[in-house]
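J.: Structures incoming, each one as structure tokens.
Computed from the coordinates by the stated procedures, all read-outs in this text should not be read as laboratory data. Just so it is clear, the model here is predicted, and its values are computed rather than measured. Cβ atoms are built from the backbone, for glycine too; each structure is taken alone.
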Structure I
């Protein structure tokens, strides 16, 4: 079976977007909007994959209708406190937590600022997943749209094709079937978005 076509994403072209609540800036690695919507805005967004710094505790943006996955990738000590719900423990790096975008959430930092990776999508259109496969392992991602981000210098293999990634570079592809991604070396994040029928 032929390998899917891979598109390299250059960090120099990542967009900087203010948080919806204005409390910080997200570095947008990849995303999609409805036709005609401003690709730099929140209105009309279908999904987004990006990273940001949380420098101080505070409220999360209201993203009603979106499912969210968040993982610490730099530092440690992030706790999320949804109103009326049990806390979400994101203190351990590379351990995603899942929550609904409409939940009122206050963040707490127990060991200083952190860098986080965010994957979010309109739940009426996409199911999402985020994983951090170890070097020397192969992760099977659901069919759909896949983004693999290098958190340090890394190399991956998708099908018969191997590709070297500089830190913060990414590759993206679409696959109609589950996709096997082998991590040859380095630390990567693998995000997937599967369209709902």
Structure II
């Protein structure tokens, strides 16, 4: 699969939600000091009933490097798989991936008290996009899917790169990558068996 500037998925259906997620992340970064106490994923506060944090916490970042890395990955995935995006399926994929990621952390990674960043969600988008490639008979999808599985497996066995941790000034939440990927897989399976028409609608032009 190659990325060509004149073939970028610039249609409103393909690009609008990517722009909105990027803008929400930018606003969260700019107004972090005033918003983070109310919106960031905090395990204790979620236990107390502040369930919106399961979704809103993903838009925040630890520093400028963390923000730029996530936005760059967001745009890269759009360039790779944007022709599969529609406003509807992007919203559903984001919701399910973010929720699966947060709930996975909440129930299975209780040592993570606070989490910020889009990386868990982006791993879900990566998995979903690779599976959509496979569904549409693009052999690159197999390489992408195996690659992300190997990456996640390596992180689970050996941990994340210390260079990345130093760059973002925080521990890399590798479990978020795992549960985000599970969310992307879950959404693909749901659409495959219960909303097959949605997959047909999102086939590449």
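J.: By the measure FRET efficiency 1/(1 + (r/R0)^6) of positions 80 and 184 (r between Cβ atoms, R0 = 25 Å, to 0.05), tell me the structure among I, II with the highest figure.
T.: II
J.: Work out distance in nm of label points 7 Å out along Cα→Cβ at positions 120 and 144 for each of structures I, II, then name the structure with the largest result.
T.: II
J.: Between structures I, II, where is mean count of other Cβ atoms within 10 Å over residues 8-15 highest?
T.: Result for mean count of other Cβ atoms within 10 Å over residues 8-15 over I, II: largest is II.
J.: For mean count of other Cβ atoms within 10 Å over residues 16-23, which structure out of I, II has the highest calculated value?
T.: Of structures I, II, the maximum of mean count of other Cβ atoms within 10 Å over residues 16-23 occurs in II.
J.: If helix-only ellipticity at 222 nm (-39500 (n - 2.57) for each DSSP H run of 4 or more, over all residues; to 500) computes to 0, which of I, II did it come from?
T.: It traces back to I.
J.: One of I, II was used to compute FRET efficiency 1/(1 + (r/R0)^6) of positions 32 and 72 (r between Cβ atoms, R0 = 25 Å, to 0.05), and the result was 0.85. Which label is that?
T.: It must be structure II, since only it matches.
J.: Ranked by relative contact order in percent (Cα under 8 Å, 6 or more apart), which of I, II sits at the highest value? Write out the running numbers ahead of the final one.
T.: Numbers: I: 22; II: 26.
Top value of relative contact order in percent (Cα under 8 Å, 6 or more apart), among I, II, belongs to structure II.
J.: Comparing distance in nm of label points 7 Å out along Cα→Cβ at positions 152 and 176 across I, II, which structure shows the greatest value?
T.: That would be structure I.
J.: Something else about it: Going by distance in nm of label points 7 Å out along Cα→Cβ at positions 48 and 104, which of structures I, II comes out largest?
T.: Values: I: 2.2; II: 2.8.
Once distance in nm of label points 7 Å out along Cα→Cβ at positions 48 and 104 is worked out for each structure, II has the highest.
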